[in-house]
Structure P
Amino acid sequence: MSRKVLFLGGTGTISWWCVQAALEAGWHVTVVGRGSAKIRQLPDAAELVRADVRDPAGLAEALGKREFDAVTDFLTYDVDRLRSNVEVLGERIGQYVFISSASAYQKPVGSLPITESTPLVNPFWQYSRDKIACEDYLIGLARERGYPATIVRPSHTYDAASHVTMGGWTDILRMREGLPVIVHGDGTSLWHLTHASDFAYCFQRLLGERRALANAYHITGDEVLTWNAIYAELAAAAGVAQPKLVHLASETIAKLMPEAVGTLIGDKAHSVMFDNSKVRALATGFAQRVTWADGARQYVEFQDGHPDWAARSAEWDALSDRLAALA
């Protein structure tokens with residue numbers, strides 16, 4: 001009999017690929033969701049349970065008395081919701097895999113490479129602090145009563161339907177039109193981009209793994225890229241030989257775009273380099289399969305082929321022009 005895994009969320013950038021990987025590994029996959037994804041439709045082999053995870057009573061009723069070898073939680077962002085999930089699932093699970101974030105690591109980081117023992121401190125981004133609080137709650141349960149928790153920290157994970165740069169598809173259109181495209185900092189800070197299929201390959205190796213209990217793992221690809229290189233690959237994929245990149249300090253961008261304080265000052269403005277030896281001790285033999293050059297081509301081809309999905313942002317156009325005028 002195949003092992004059973006419950007996905008809380010299964011149509012997001014990362015979770016959809018993890019569903020595929022679990023199915024390929026022979027798991028019986030159940031996904032809690034509303035079944036309304038526009039792009040990433042669940043495969044027929046996955047069972048969909050329609051429920052709202054924000055409704056504990058409704059979730060409990062939808063799941064009934066089912067038991068699962070593993071539960072993966074892609075939808076929780078605060079301790080109250082996490083506590084509710086733990087109570088609803090009770091003792092009928094073998095493992096609770098919580099999706100945290102690599103943005104929880106110390107900013108600015110004290111030393112590279114980043115390992116799972118790097119301090120979790122981010123004074124710039126509430127999202128990261130909430131994820132840290134969730135981790136603290138689960139580790140407390142693991143210490144107090146042996147709760148079967150595993151923590152996974154994705155970094156910048158993407159696929160063809162998800163944007164990588166601040167301006168998303170609008171940045172590509174601006175490159176093609178010869179308009180300035182904003183790059184934070186001087187473009188030389190280091191960054192990891194991980195295709196969601198590569199993330200999923202390692203992720204599914206953690207499911208049902210006893211050695212992963214009471215442990216935390218981050219998962220990234222092998223490439224370490226500068227932001228200049230990231231934009232250059234996007235330009236090449238879009239057929240632009242010399243994009244007009246304009247560099248501005250992250251603090252300057254954040255003044256005109258305060259909603260970006262967390263993602264910039266609390267994350268992308270800092271160089272990162274991850275040591276993945278811990279997860280690869282379990283996901284043996286892994287090597288990055290999708291390079292950023294390939295990923296950039298996939299992104300541009302997908303967006304070009306889905307004009308209804310690849311919307312242009314008039315707001316980002318206007319902000320880019322305002323920021324470029326400051327350079």
Structure Q
Amino acid sequence: MIFIDRQGEAAAAINDALGGTDYVSRLERELSAATGKSAVAVSTFDGGVHTALHLCGVQSGDYVFVPTFTFYSYLAPVTNMGAVPVFLDCDPETRCVSPLALETALVWASLQNKPPKAVIIDNAFGSVADYDKLIPMCKAWNVPTIELCAHVLCGGRYDGDYAVIGFGSEGGGGAVACGDDYTAARQFARYEYTDGENHDYRLNNYSAALACAYMSVLPKIHERNKANLSALLSALDCVMPPVKGDASFFALCKTDKAKTIEAAGFDVIRPPLAHTLPKYAGCHYFEHEQGYSVCASLCSHALISMDFSPFRRLKLISMLK
């Protein structure tokens with residue numbers, strides 16, 4: 001697990017789950033309180049994306065606008081539904097979806113008389129998108145938004161239509177913050193009976209118990225990650241921290257330095273730009289500005305995980321001196 005259970009939160013939660021305590025409902029209540037929207041727990045992050053796309057009414061052949069600077073696996077539900085991804089460049093400051101690229105893509109789709117059925121906005125790798133620009137733009141074009149929060153509650157806004165929250169190694173699973181579509185989401189995830197389309201995305205009670213325990217120590221994890229980032233910034237002059245976001249799960253670093261950090265046993269990630277993958281060769285990609293692809297300029301960087309212990313932090317800093 002990502003945190004050390006010194007106080008026994010996780011162990012106690014598992015014991016309670018074995019005793020029959022309903023942690024799925026508790027997790028949904030806590031996430032609803034955090035996001036201001038009704039939440040439905042799901043077994044996988046991809047299942048949450050699939051559920052949100054279903055709530056947006058996405059069908060085969062529809063356009064879905066997606067970020068290219070993201071974990072490409074998050075986009076699998078789009079193509080699995082038969083929809084057509086349209087890729088958006090990232091903003092040079094937030095490293096999330098570019099408002100300029102989004103506007104250009106919306107105009108392009110309108111000229112085809114085929115507006116997108118949804119716009120997916122990722123809080124990419126701990127950064128937070130510029131929702132003050134993105135959400136009003138999508139509302140003006142009457143297009144629903146899906147906010148991706150793979151790194152739990154990392155400072156997103158949740159004022160779009162849907163949000164997908166993931167727990168990763170903290171027991172797995174996630175949730176869909178869905179507002180008025182709570183019943184439809186539960187039916188699609190097979191919590192309630194329906195004779196329409198549904199999938200077994202129900203979160204098991206033990207994973208929900210771990211997620212609740214993780215939620216209780218989120219402030220500690222955020223503070224630790226911030227300390228890790230601060231230490232890294234003091235040791236390296238080429239680290240680019242997120243501009244927005246209260247967790248800072250990742251920072252960018254030049255590849256040559258990242259190799260040294262990786263050799264010390266730290267997690268370094270080099271996700272490919274999604275629009276460059278062979279399976280998306282025929283898909284449209286909209287740059288931040290014509291002739292300026294921000295995500296292409298990030299190819300010389302790697303992502304360094306800030307989620308490591310104070311002991312490893314000291315080891316890293318001593319190695320870099």
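Suppose you compute distance in nm of label points 7 Å out along Cα→Cβ at positions 12 and 116 for every structure in P, Q: which one lands on 4.4?
Corresponding structure: Q.
Quick one: Cα extents along the principal axes in Å came out at 59, 43, 39 when computed from one of P, Q, so which one is it?
This figure was derived from P.
Given that percent of Cα pairs over 16 Å apart, for residues 92-147 alone, derived from a single structure, equals 38, which label among P, Q identifies that structure?
Label of the source structure: Q.
Using the calculated result 23 for relative contact order in percent (Cα under 8 Å, 6 or more apart), pick out the matching structure from P, Q.
Q
Work out the source of 0.60 here, i.e. which of P, Q gives that when FRET efficiency 1/(1 + (r/R0)^6) of positions 20 and 180 (r between Cβ atoms, R0 = 41 Å, to 0.05) is computed.
Value 0.60 for FRET efficiency 1/(1 + (r/R0)^6) of positions 20 and 180 (r between Cβ atoms, R0 = 41 Å, to 0.05) corresponds to P out of P, Q.
Rule-based calculations on the coordinates, nothing more; no lab input. Note that the coordinates shown come from a computational prediction; the quantities given were computed from them, not determined experimentally. Cβ atoms are built from the backbone, for glycine too; each structure is taken alone.
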